[in-house]
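Novice: See the structures that follow.
Coordinate-derived values only; no laboratory data. Quantities reported herein were computed from a predicted structural model and do not represent experimental measurements. Cβ atoms are built from the backbone, for glycine too; each structure is taken alone.
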Structure 1
Amino acid sequence: MGDHVNDTIAGGIGSLFKIGAGHPLETIKVRMQTKDLHNSSGMIQEFNKIRRNEGLGGLYRGALPNLPAMFIYNSSLFFGQGLALDWMEHPSSMYSIAAAGGVGGVFASLLTNPLELVKIKLQVQTNRPTIRGQLETIKQICRETGPKGMYKGVQLMLLREIPANMIYFVGFEASLRAQGYSCDPQKTHKQAPLGSIFIAGGIAGIGNWILIFPVDTLKTRFQANSLPSGSWRSFCLSELQKPWKYLYKGYLTCLLRAFIANAATFVGVEYSRRVLTSLSPWNR
């Protein structure tokens, strides 16, 4: 039980590292993903546009609702993954690590979709006089679609999170093993130095996004628009008729953010886990 408590707390602390390091690039990515093909811009152009029109604080738009969302996301992800590993007969195998990552993805998706929806709604606002805050956005969603509207796009979030987190945790473990550390997922993190954790976390982050990015583009665009929740299938079919590069807008920005944010995440998670383990009464 103690390990699961530590996993939950450490995952939440890791989310603070992720937001601090990665949210500016996340905002740029979302802006790029939600623009039409004829109105697209590059990462540097989008950064300059935000800086010029909204100030550097615009890069952290949506960070406030993203803070509890990311805290809950990381906590539930690492809790679900750790819990699932306990069910596995061979927890050190890559198959078990992948399956546990998928379970963690389900936990994270169901708990954080409403806050992710609000974050995206806030991130795509560009007109200063009409910008709404977090509570106003939640009220508008509930007023227009009812409380169930807070789960708009959850199907696409599950389609993103389950395979992405299977790759995520396998990539992390494989990267550590390639650096010569223990294959046992219950012991590896305690033996590897934080520099190796940083590298493995960054590689895991890129692996997480490199194949699943088109699904994230569909999810982001669907959650950013005003279409009803039940129209996600027809929306996706319509979007898939467009040129393939449409689904990869912001791809390089996403990969850069993925390395930085997830390297920081795993350093935060693993350092916190070590501190918590040393302080936990059940480990004495």
Structure 2
Amino acid sequence: MGGVWLAYVCAGAGAAANAAASLLQRSAAAPTAADPATSLRVKLMAVLLRRPRYLAGVGVMAVAFLLQATALSRAPLSVVQPILALELLIVLAALRLQDRRAVTAHEWAGAAAAIAGVGGFIAVAAPAPSSAAPAALGWVVTAGLVWAAVAWLVLAARRGSAMRRAALLATAAAVLFALTAAFMRVMAETAGRSLPAVFTTWQTYAMAATGVLAAFLAANAFRAGPLTSSQPPLTVVDPLVSVAIGLVLFGDRLRSSGPAILFEVVFLAVMAGGLVVVGRAQAFAAERERRAAEARRLAA
């Protein structure tokens, strides 16, 4: 039981660290007059890595990575990833403090729904990890489906409005973040048995490559359009895909009686709805406007 509670604490602390990293990296990803045409190009990362705020965000993300890995070594994906999704509530609170405005009743309702959805899902589902390691074929099928979805989303994002591009790129990033968490789970379990073995496990290197690409797509989503379009899918899709990967690939066990399944779906829907409400809060639109105004000021 102590290990599970440690997983909850580490996942919550990881959500806070992810929120801080997100704020720093979103601020650094704001377009300026010096780099107006770097969207969806590798050059964007070279631009961002020269910005102190982005590097600070990378450092905080490394702390979040360690916390997430610790949580995943003690609890299944179906527990850890939904808790990490609550980072959005921390981001909202930080933006409201920055604006010196109170959180609206609409935003409070969304936050309450997100928390109730996560807590209700964990309480009803009682996720438990399987002792069996994923089969090689399972990895091939899971990774193939994820990469096919990401390829389609990125290609679809090449056309359409700014809102459409931001939403599609954010969804692609979220799907990859979920796959990254699956690789991280294996790495964390391996580290628990033998730390040197981490460097001989292919999932460690797959996690690094997938995580970098996910961060690249997320940075492009922040630049492509309004945050009210990119933030909801980025936050909602990750835990939902992670739960699916946990069930299908890792064999995570949830309560499977008829009423339990119904309530699990309801609580996941409540969580997703709450996160969408929070992600479309006026605070995120105001942040985008501030960044656009700063870019115009620098261009003048």
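Novice: For which of 1, 2 does distance in nm of label points 7 Å out along Cα→Cβ at positions 162 and 218, calculated from the coordinates, equal 2.2?
Specialist: On the way: 1: 1.3; 2: 2.2.
Structure 2 accounts for this read-out.
Novice: Assuming 104 is volume of the Cα convex hull per residue in Å³, for residues 106-153 alone as calculated from a single structure, say which of 1, 2 it is. Mind showing how you got there, number by number?
Specialist: Details: 1: 74; 2: 104.
Only structure 2 yields this read-out.
Novice: While we're looking at this one, here's another question. If distance in nm of label points 7 Å out along Cα→Cβ at positions 26 and 50 computes to 2.6, which of 1, 2 did it come from?
Specialist: 2
Novice: Given -24500 as the derived value for helix-only ellipticity at 222 nm (-39500 (n - 2.57) for each DSSP H run of 4 or more, over all residues; to 500), which of the supplied structures 1, 2 does it correspond to? Could you put the intermediate results ahead of the total?
Specialist: Working: 1: -24500; 2: -26500.
Answer by label: 1.
Novice: Here distance in nm of label points 7 Å out along Cα→Cβ at positions 98 and 226 was calculated and came to 4.4; which of the structures 1, 2 was it taken from? Can you show the working numbers first?
Specialist: Values: 1: 4.4; 2: 1.7.
Derived from 1, not from the others.
Novice: So if we calculate FRET efficiency 1/(1 + (r/R0)^6) of positions 210 and 258 (r between Cβ atoms, R0 = 41 Å, to 0.05) for every structure here (1, 2), which label has the highest result? Mind dumping the intermediate values first?
Specialist: Details: 1: 1.00; 2: 0.70.
Checked 1, 2; max of FRET efficiency 1/(1 + (r/R0)^6) of positions 210 and 258 (r between Cβ atoms, R0 = 41 Å, to 0.05) sits with 1.
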